[in-house]
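Engineer: Take a look at the structures below.
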Structure P
């Protein structure tokens, strides 16, 4: 049985937990540095406020350990703010966090809360999928080895790179669990 560590310092982590439990996975909420030494072999970086999450990860001494786990091949599902945490570069922000995903991301690319929207998009290998965008980023550029999984209105909104899946939208807010299944099926090389 898979055990998934879910970053739980801020943001929409509980919705991921519900889906993963429904799929039969165990979860561990990662709230402080000591939680990172618990037994988990996958990681979810949820939506929320990336600046707050990044600051808390640094303040709690969690950044370096999580980055090392990702670089060592731990599968990661990152949604919205989580995508920003993984990005190598953020075009409209001087901060960068884990820098493990070779993409350039634009924060709040669709505007503020009023710019949030829902649409159905096509995800490579899955077909039609409901997408909830909430103050969402999008990917302006994808580097070598990054597989584009989805585009929305000509903007990249889902990618896979090695064991990292980065999404602009929130699959945890819909009933479709196929992206979480894809994540659970990634091979772990950690």
Structure Q
């Protein structure tokens, strides 16, 4: 396990199609099962009301490798949000993890030595859109898939680098910046 990453963090944002609230913003940890990420992963087995953690599975009896735990960033208050989280989001994340292994982003030889904790965002407006029949689940899948794969790549490549962060410190602002 000496070359297996111990603790890598990554994030990504992929924006929704016009008129959708399906932006994806995963924040992830990936690391060894016998390290701090593995400890956090195990601790997530104790459920918290409104923040139900679940494994990423591609289908029943098809849990992905590395084992991946999804945790919602916002409280899931109703069955619509729970269904979106345990359906579209879970599917997109699971596929992104498997494809990250297939594409060499995650070393195939390390899949049983690693685990992933993924904090996932569902915009509260998605439930209303789903109830109204206007939610584009394909776009929700796309954004979560792309963002998860990008977050994994960034985590395992230590991106952005500190040099990039220093270089763009005065040219890039937070998207919600209305105070400077």
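Engineer: Distance in nm of label points 7 Å out along Cα→Cβ at positions 15 and 63 computed as 3.8: which structure among P, Q? List each step's numbers first, then the result.
Structural biologist: On the way: P: 2.7; Q: 3.8.
Answer for the origin of the read-out: Q.
Engineer: Can you tell which of P, Q yields 3, 13, 24, 22, 16, 10, 7, 4, 1, 0 when P(r) over Cα pairs in 5 Å bins from 0, in percent, for residues 71-158 alone is derived from it?
Structural biologist: Working: P: 3, 14, 24, 27, 19, 10, 3, 0; Q: 3, 13, 24, 22, 16, 10, 7, 4, 1, 0.
So the calculation was done on Q.
Engineer: Which of the displayed structures (P, Q) returns the greatest value of mean count of other Cβ atoms within 10 Å over residues 47-54 on calculation?
Structural biologist: Working: P: 20.8; Q: 13.1.
Going through P, Q one by one, mean count of other Cβ atoms within 10 Å over residues 47-54 peaks for structure P.
Engineer: For mean count of other Cβ atoms within 10 Å over residues 23-30, which of the structures P, Q scores highest?
Structural biologist: Working: P: 16.6; Q: 22.8.
Largest calculated value belongs to Q.
Engineer: For which of the structures P, Q does the calculation of FRET efficiency 1/(1 + (r/R0)^6) of positions 55 and 167 (r between Cβ atoms, R0 = 30 Å, to 0.05) return 0.15? Intermediate results must be reported in sequence, preceding the final value.
Structural biologist: Numbers: P: 0.85; Q: 0.15.
Structure of origin is Q.
Engineer: For distance in nm of label points 7 Å out along Cα→Cβ at positions 7 and 39, which of P, Q scores largest? Intermediate results must be reported in sequence, preceding the final value.
Structural biologist: Numbers: P: 2.6; Q: 0.8.
That would be structure P.
Engineer: Given that helix-only ellipticity at 222 nm (-39500 (n - 2.57) for each DSSP H run of 4 or more, over all residues; to 500), derived from a single structure, equals -6000, which label among P, Q identifies that structure?
Structural biologist: Values: P: -6000; Q: -10000.
The read-out comes from structure P.
Engineer: Computing Cα extents along the principal axes in Å gives 51, 48, 30 for which of P, Q?
Structural biologist: On the way: P: 41, 37, 33; Q: 51, 48, 30.
Derived from the structure labelled Q.
Engineer: Could you tell me which structure in P, Q was used to calculate relative contact order in percent (Cα under 8 Å, 6 or more apart) as 34?
Structural biologist: Details: P: 19; Q: 34.
This value belongs to structure Q.
Engineer: A further question on this structure: Can you say which of P, Q returns 23.4 when mean count of other Cβ atoms within 10 Å over residues 87-94 is computed? Display every interim value, and only then the final one.
Structural biologist: Numbers: P: 16.2; Q: 23.4.
Matching structure: Q.
Values quoted throughout were computed directly from the atomic coordinates according to the rules given, and no laboratory measurement underlies them. A quick note: this is a predicted structure, and the numbers were derived from the prediction, not measured. Cβ atoms are built from the backbone, for glycine too; each structure is taken alone.
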